[in-house]
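Engineer: Alright, structures below, take your time with them.
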Structure I
Amino acid sequence: MEMEELQLTNEQPVKPAPQQPQQIKITPEMLNANNYPKAALFLSAFGGMLMFFEGLAAIFFRSLYFGINEDLWAGLSWVLIGIILLFIGSIIAGAGMTLLLKPELRKTAGASIIIFSIIGLLFGGGWILGSVLGIVGGLLAIIWKPRPDQMPAEKPAV
């Protein structure tokens, strides 16, 4: 009897199962709405895509060319540059999507788009056009003002 009582008292409390994150679906109604910075979204997303594609080109084409014709280390350096451009392009495109999903974070997203576009410019910048589009899109995101009737009030800073 005592053993059964000890076993019952030593049991760990049952923890609730973790909740799954809620999926956000982009619908045509969201894209047709006027409560997000459209120009900033499209410019920054296109600039991020250009950087992403330049990263792929650096990994698969430039690295082979320089690795065969010049030196193996030159080819490996282009692989590293390509990987960096893949990450930067993904971050810029993701920050651009933040403008659609959470327009109240437009200043933070715009600043990150500008910062990563300038960093990407050091590595080739999506044939330079990607960085320019990212910088312009980030600036448009920062200066965009929503119409008061369509935007929820921002939370005051504490």
Structure II
Amino acid sequence: MCIRDRYEAARYTLHRTLLTTLKLLVPLLPYVTEAIYRGLFAATDVRTVGDGAVSIHRAAWPAADARFDDAAALAAGDTLRDIATAVRRYKSDNGLSLGAELAALQLSGAPPELAAALREAKADLLSITRARAITFDDVSNGHGLPAGRVVVYVEA
């Protein structure tokens, strides 16, 4: 994916996020959301806004996109959260600052489809846990930190 495609993807994501957030805030902030909507979205082409309404009060309520309903992605996200929680708990229990670097993490026992998702998120795991390296192992010996469907071994 080239830089231009990434830029367009980020721009689309920000656009949809702001529009959906505005629509969800209409019941609480009707005048503020209307002013923002008219300034940013009312004159926009129907294809990019989605419903082309002149007023946010006439716009369609946001609906979930079924293409993004992915149970495997949700499970991977839950596991990433569980790993981050286990590492934070380890650091807290051992008197380390949350920003302290760890020499390595070993993630064991993940089913193949989850292991693939965790490998794709390796950069995020390195950033969140502040580990210098992460290794993946198919079999767990059961002596690490439980983190959902995987076991985490920490090398400080």
Structure III
Amino acid sequence: MEHNATVDTLTLAKAAFNATWDLLEAEPWSDEDRRQLLVLAMGSRHLWELSGDACGPEQRSTGDWLISHVASRIGEPQLAMRFAQAAHDCVVAQGWEGWRLASAEEGLARACAALGDLVGRDLHAQLCRDLLETLSPEDRNVIEPQLASIPGLSHP
């Protein structure tokens, strides 16, 4: 029975993650949509935690990044920064580089932009751009559009 509960929790975590992205892509959002985005992103992160051994640093950092991304886009800048920093801290603690670190830098750049911290936004955006130069085209094509969508960021 425990095994089935874990499988169900994982299925729900993934479904909430995917539903978050579906709703993110369905702008413009109503106030209810904004609430639902946050519920879905946090729900996905929480369900991963409940899945036990299936939840490791990758799932935690990805969940924290998604919550930050949503919070930045729905006007919750302090929440965005808290989760962007948690995602970045996890990536650094794991010694990860490449696309994971680039994504974490993008998350910090977006959270800084949401807070109105333009110096922080530009710093983390540049760190992300530097990392993008080292990535495969496939990985770069995932992160570049996210970086390009940060409000107010100049695009070289």
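Engineer: Give the label, chosen from I, II, III, of the structure having the highest value of percent of Cα pairs over 17 Å apart, for residues 56-119 alone. Before the final figure, lay out the partial values.
Structural biologist: On the way: I: 51; II: 59; III: 29.
For this comparison of percent of Cα pairs over 17 Å apart, for residues 56-119 alone, the top structure is II.
Engineer: Given that helix-only ellipticity at 222 nm (-39500 (n - 2.57) for each DSSP H run of 4 or more, over all residues; to 500), derived from a single structure, equals -16000, which label among I, II, III identifies that structure?
Structural biologist: On the way: I: -21000; II: -16000; III: -26500.
Derived from the structure labelled II.
Engineer: Next up: Relative contact order in percent (Cα under 8 Å, 6 or more apart) was computed and gave 20; which structure, I, II, III, did it come from?
Structural biologist: Details: I: 29; II: 20; III: 16.
This value belongs to structure II.
Since every read-out is calculated from the coordinates, none of them should be taken as a lab result. Since the model is a prediction, treat every value here as computed from it, not as a measurement.
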